[in-house]
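K.L.:
Heads up, there are several structures right after this.
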Structure 1
Amino acid sequence: MQQFRAGEMVHAYLLTGARGLGKRTFARVLASTLFCMSEHKPCGVCDACRRVWDWNDPDVITLFADDGKQIKVDEVREVIRQVGQHSFGTGHRVVLIEPVEKLTPGAQNCLLKTLEEPLSNVVFILMTHELTATLGTIASRCVRVKMQPWPDALLGDTLEKLGYDRAKIPMALGLSGGNIGMAIECLEDAAGDEESRSFAAKVLASKSDADILALSTALKDGKGDAEQYLTALETAFHQALMMKAGLLPEEALSRYPKGWVDSLSHVDEAALNRLLEAVFLARRRRAGQVNWQSTLDQLMMTILEEQKSWQRS
């Protein structure tokens with residue numbers, strides 16, 4: 001913030017952290033700080049700030065993969081072409097790219113060349129949900145800013161100010177682990193996530209290879225929902241870890257199969273961490289363009305074998 005207020009930015013930043021921690025929001029705060037016309041930056045109310053927050057500033061160029069698709073090299077080239085032109089305002093331009101791991105190999109190499117030869121008055125703010133899936137040569141040319149989970153007191157106060165039911169906030173705090181995006185999802189309980197939650201429950205309830213095969217067949221056309229499926233499984237294992245650590249009551253896991261929840265009493269934290277690592281590996285494989293059906297099958301089989309080992313032990 002001090003660098004942006006003083007106009008002493010480096011040419012590229014990489015915001016890292018789990019989805020939902022506020023990377024894109026913070027990126028806009030930084031951009032509005034750079035363009036803000038008030039003495040105390042960012043004010044959030046001047047025309048420059050409002051243009052940034054309304055996605056209406058021509059000097060803030062965005063490249064987002066919200067649809068789950070890869071970011072192609074032609075899209076990166078177009079961004080580089082735009083920043084090479086004269087700015088519309090103060091002379092600065094800001095490029096927001098999220099998530100970096102969605103760039104195709106060609107797009108990453110194109111971006112890397114620009115980062116190696118920085119353009120004057122252009123700041124790249126890159127965002128990644130999974131640092132290990134980001135090209136190391138890109139990460140090494142950026143200042144990394146790790147987004148941390150929010151303290152419960154701050155998160156609870158923020159949720160209350162946003163208008164959420166005070167009585168429901170404590171449960172959201174326990175389920176989210178300091179992730180404001182996840183906390184908001186818990187409070188809103190969006191119906192659109194029902195399919196991914198149902199998927200996670202079916203995977204956790206699987207008892208045999210035949211169960212996995214049936215799930216895989218039913219989901220063969222679900223590549224567009226891949227991130228939601230992975231997030232649903234990640235959330236289940238994360239909440240199980242929190243329950244094991246005494247940070248979450250067992251009833252908070254009521255959405256999951258009872259047999260699976262009961263089995264957690266015989267499982268140590270290392271086993272749950274292995275399952276989280278399996279989800280992270282699936283994300284890396286997906287980012288590396290490995291066949292989604294193969295990636296999903298391998299992940300579900302890993303979960304099944306791990307849970308079978310719990311029963312044997």
Structure 2
Amino acid sequence: MFFVQPSDHFKSGTVAIVGRPNVGKSTLLNAVLGMKLSIATSKPQTTRNRILGIHTIEGVGQIVFVDTPGIHAARSRLNKAMVDAAFAAAGETDAIAWVVDAPSLGGPDRPVIWGDDATILERLPEGPPVVLVLNKIDKLARRSDLLPLLARLGELQRFAAIVPVSALRGVAVDGFVDAVFDQLEPGEALFPEDMVTDRAERFIAAEWIREQVLQQTSAEVPYSVAVEIEDFIDGADGILHVHATIHVERESQKGILIGKGGAKLRDIGTAARKELEAFFAKKVDLRTRVHVESGWSDTDAGLTRFGYGEDEL
């Protein structure tokens with residue numbers, strides 16, 4: 001747990017974590033919480049749903065982080081819903097943590113914020129204070145590039161704070177917590193102190209399985225997958241029994257996901273089971289099957305069924 005400077009009043013509030021895909025939003029949330037809650041992979045568009053991560057500093061305050069889907073040029077109905085959800089979250093929270101990839105910011109020959117980041121900046125709501133998070137500072141070509149970069153960003157006079165971090169390495173994450181905490185007002189805790197997320201255990205289990213699909217398949221397969229938990233039973237034998245259906249949109253994707261002799265599906269299941277056992281701290285019996293649900297990601301019925309309707313996102 002990271003600590004902030006004590007204050008005379010308990011403070012609380014919500015903070016939306018927004019940014020382009022693959023800039024490290026989920027990694028940052030996991031680093032703050034000191035545990036893996038939001039799945040994080042090298043694949044863009046990993047996060048699909050808004051996920052609450054609740055960080056309580058005993059006797060001092062509570063920050064409710066909202067991890068959002070990556071903001072990108074959306075084409076499918078699912079992707080458009082994800083982008084809309086990210087901006088909606090930004091407009092509904094007390095503060096915004098906008099995560100950018102520090103090495104991708106503009107050099108001397110172009111604006112410091114350019115391309116897709118410039119588009120995001122234009123769409124950020126004016127009300128909530130924005131903490132700009134420069135992630136992946138360990139990947140800057142030269143360490144000496146950081147101070148000039150901070151100076152150019154400061155000249156924009158758009159941000160309540162600018163915080164350089166390396167979420168993956170855990171560098172300066174406590175400084176990020178301090179910066180967002182400073183933006184919050186006195187108030188009571190929004191959730192019980194021992195609560196880390198508002199998401200149900202079934203959702204967590206489905207995400208862990210989907211993470212392994214993302215990790216172990218390529219091309220279009222990961223983006224056509226939805227995971228549905230059919231059974232989630234805490235057995236009298238002390239074993240958590242989880243039965244899941246992995247839905248894809250085409251028969252060819254089903255074949256890739258199962259693999260020769262079922263090898264790929266076994267690998268996915270084995271890796272997911274280990275993640276589930278670590279999270280739930282008990283032995284897990286995980287059984288998976290693959291089903292073709294044609295075109296689910298481009299229909300209202302499909303999005304709602306698999307948890308990507310307006311209320312779920």
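Since every read-out is calculated from the coordinates, none of them should be taken as a lab result. Nothing here was measured: the structure is a model prediction, and the numbers come from that model. Cβ atoms are built from the backbone, for glycine too; each structure is taken alone.
K.L.:
As an exercise: distance in nm of label points 7 Å out along Cα→Cβ at positions 16 and 288, calculated from one structure in 1, 2, equals 3.2. Which structure is it? If you can, show how the numbers build up before the last one.
P.N.:
Working: 1: 1.8; 2: 3.2.
Structure 2 accounts for this read-out.
K.L.:
A value of 4.1 was derived for distance in nm of label points 7 Å out along Cα→Cβ at positions 72 and 168; which structure in 1, 2 was it taken from? If you can, show how the numbers build up before the last one.
P.N.:
On the way: 1: 4.1; 2: 1.7.
Here the read-out was taken from 1.
K.L.:
Assuming 38, 24, 15 is semi-axes √(5λ) of the Cα gyration tensor in Å as calculated from a single structure, say which of 1, 2 it is. Could the numbers behind the result be given before it?
P.N.:
Values: 1: 38, 24, 15; 2: 34, 24, 18.
That value comes from structure 1.
K.L.:
Assign the value -16000, calculated as helix-only ellipticity at 222 nm (-39500 (n - 2.57) for each DSSP H run of 4 or more, over all residues; to 500), to the correct structure from 1, 2. Please report the intermediate quantities before stating the final value.
P.N.:
Numbers: 1: -16000; 2: -9500.
This value belongs to structure 1.
K.L.:
Comparing mean count of other Cβ atoms within 10 Å over residues 24-31 across 1, 2, which is largest? Write out the running numbers ahead of the final one.
P.N.:
Details: 1: 20.4; 2: 25.5.
Max of mean count of other Cβ atoms within 10 Å over residues 24-31: 2.
K.L.:
With FRET efficiency 1/(1 + (r/R0)^6) of positions 96 and 280 (r between Cβ atoms, R0 = 35 Å, to 0.05) derived from the coordinates and found to be 0.60, which of 1, 2 does the value describe? Intermediate values should be presented prior to the final figure.
P.N.:
Working: 1: 0.90; 2: 0.60.
Answer for the origin of the read-out: 2.
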